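Below, each structure is written out as C-alpha cells.
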Structure 1
Amino acid sequence: MSFFKKIGLVAILICMSAMVFAAGQQEAAGPKGEKPYDIAVIIKATDSDFWQYLLVGAKNYEVEHPDLVKITTYGPPSEADIAQQVSILEDVISTNPDGIVIASTSSDASVPALEMAYDKGIAIITVDNKVNTSKVHSFLATDNKVGGALAAQKMVDFMKAQGIALKGKVGIVSAMAGVQVLTDRDDGFKSELNKLAPGIEVLDARYIDNDIVKALSATEDLITTYGDELIGIFADNNHSADGASRAIGEQNLQDKIILTGYDSDPEEVAAIKAGVLKAIMVQDPYGMGYKGVDSAVKVIEGGTLPGFVNTGVVAVTKANVNDSDVQGVLDPYSMKKY
C-alpha cells in the first residue's frame, strides 16, 4: 500500500472514530442547565378541566419568570391512555429538558423512563400520583387518604341532616383500577365510613375507565340493583362524579342517595349548586402546577427538596361554594395570566 493510500485510510478511520464518539456524546447528552430552563409539564389527560387547571399554574409561573423558565406542555387525550402517556414521556426525555413535572397516571408504567431521566440529570418532580421509585426529586400531592376520609365525614353529616338512618349500602364509582391515588381515596373513604357508621355496608367499587357516560351507567346500575338500600355513593374523581350526578339528578334521588365526590370541574360545581352533589373534596391543581415548576427550578439550581409536599384539600358544599376563599381552587381559569 502506498504512503498516500495509508494516509487516506488513517484519515477515514479518524473520521469514523470521531463520528462514533460524537454519536455517543449526543446519546449521553443531558440537560443544558442554562436559563431559561426547559421544563416539560406532562398531565394525565387533556379532556379534563382538572388537568387544565394544573397547566394554568405552570404557565402562570412562566409568565411571571420569563427569563427563568420555558414551559412546554403535554398529555394524552384520556387518563385511560397510559401507554400513550409513557410514549410522550419517552419522547420528552429524548429532547433532554432541564426538568420534568409529571402527573403520572400509572404508578408503575412510567418508572423505567423516569429513572432513565433522573440518571441523565433531569430534575424530576411528580405531582398528584405517587410513582414507585425513589428516583424523583420531590412529590407534590394531596394526602388522598385524608381526602377520602373527609368525603366519608361529609356523607355522614348530610345523611344525618336528611334524617337518613346510618344503615344500608354505599357504592363507590371509581375512575380506574390500579391507580394508587384513587386507591388511597377509596381506602380513606371506606376506613372512615366504617368508623363513623359501622351499620353501612360499602360495596365493591365500580370502575368506569374515567368515562362520564360509563359513570352514569354504573350509577344507574347501582340504583336498579339495590333500590332503597342504596343510601350513598362516593365518586373518586371529577369524571366519576359528573356521571354519578347526572344519574342521581335525572331520577331526582339527591335527598335519598347522598353523593360526595372528588376534584372539581364546571359540571361538578353546577351539581353542588343544584344540591345533587353534596360535597366535593377539592385539591389544588393550580398549586401543583405552579409549585411543581418552582420545585424543578430549585433542583436545577442545586437545591434540596422534601420528598413529599402536601398540597391540601378543601371540602366544598352548597354552603361555601360561592365563598371567596374557595374560588381560587374552584376556578383557576380566573387566575390565568397568558
Structure 2
Amino acid sequence: MADKLRWGILSTAAINDWVIGPMRQTGRSELVAVASRTTKGAQSYADKWGIPRAYGDYEGLLADPDVDVIYNPLPNSMHCEWTIKAAAAGKHVLCEKPIVLTPEELDRMEAAAAEYNVTVFEAWAYLHHPQMNRVRALIDAGRLGDLQLITGCHAFYLPPEDRHNIRLNPALGGGGLWDVGIYPVSQSILLAGAGAPVEVWGCQITGETGVDVAMSGQLRFSNGVIGHIWGGMRTAQRYGLEVVGSGGTLVIPNPSIRPGTENEDQSMFLTTSDGREETIVTPAKDAYQTEIETMESCLLDGAAPKMTFEMSRRILRTVLALYESAETGKLVAL
C-alpha cells in the first residue's frame, strides 16, 4: 500500500458531509471515488464535492483497483451485504453504526474480514476522540472512585409526516434505538468495563410505521455498575452523558454528536464527593478526523483497531435484548 489511503464512499448519504472534509485534512488519506444507484446521481455528487471518479452502481466502486478503503454509510439493513462484498474485493471497510442487525450477520462479516485479510470496524467517531480517551483515563485513575452509574441520552425530533425517512422504515433497520439510542448503549458498555450487561430492561414508544421512536433502558453489569439509557426521535434535540462513582460525578455535555466538528474545545465537569468542582477541557479536534486517522494507523502503521468485533458484538447483543425486553415487558438476561 502507498503512503496514503485511497477512499471510496458507498452511496451519497447525508452523513458523508461530515466525513469528506476529514478525509482530505489528515494528510494520509484521499477521497478518490463515490458510488450511487445511478450514474447521474453519482456524477452529480462527484461534481459537487470534487471527487475524481463516479460509479452508477456499487459493484463498479468495489472493482476499482485504485480504492483501498470503503466507507459504508448505506441503510442499516444493507451494511452486512456490502461490507462483505467489499471485503471479498480486497477492500478495508469503515462501516457506519450499527454495523449489522443480527448476530448471524456479524459472524459472517467477521469471517469475511479474516478470510480476505482486511480491516473492518464499526464507525463510532466519538470513540476515537480525545475527549472519550480522557473520560476513560479519569475512570482508570480512580478520579471517580468506584463506578456506580452511567446515564446517557441522545434524542432529536423527526416529524411523523416524514414517513419516507429511512429511520422510520422497519425494512431498512429503522428505529430510535438503532439510530441514536445506540450511542448511550455503547458508551455504557465501554465505560463500565465489564463486557456486555448481564441483564437489561427496556420500554419503548412505537411510532406510526412500527419502529420505536423512543426507547428507555436499564443495563446491569456484572461489576455492579448500572447504565440508564434514553434515545429517540420525537423530542427536542438533547444529548449528554453522566458518569457517577463513589468519589465524584463527571458530566459530559457533548459525548457523541460530532464532538469537535465545529472546531470548538470540549468541556467536561467533574464534581468530587467533597464538593470540589473542576472543568476539564479537551482541545478542539474533529471526531470524524480521529476516526479516519485510526483507519490510517491500522493500515499504514500496523495498529490494532480500537473498535473490535467483540465490542460490536456486545453492543449488538445489548440492543437486541433491549428490543426483546420492550416487546415482552420482562427483564432479559444476556
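Derivation of every value follows stated rules applied to the coordinates shown; laboratory data play no part. Since this is a predicted model, take the numbers as computed values, not measurements. Cβ atoms are built from the backbone, for glycine too; each structure is taken alone.
17.1 is what came out when mean count of other Cβ atoms within 10 Å over residues 52-59 was calculated for one structure; which of 1, 2 is it?
On the way: 1: 23.5; 2: 17.1.
Source structure for this number: 2.
For mean projected area of the Cα convex hull in nm², find whichever of 1, 2 sits highest and give me its label. Could the numbers behind the result be given before it?
Numbers: 1: 21.1; 2: 16.8.
Structure 1 gives the largest value of mean projected area of the Cα convex hull in nm² among 1, 2.
Between 1, 2, which one scores greatest on distance in nm of label points 7 Å out along Cα→Cβ at positions 164 and 196?
Largest calculated value belongs to 2.
One of 1, 2 was used to compute helix-only ellipticity at 222 nm (-39500 (n - 2.57) for each DSSP H run of 4 or more, over all residues; to 500), and the answer was -10000. Which one was it?
Values: 1: -15500; 2: -10000.
It traces back to 2.
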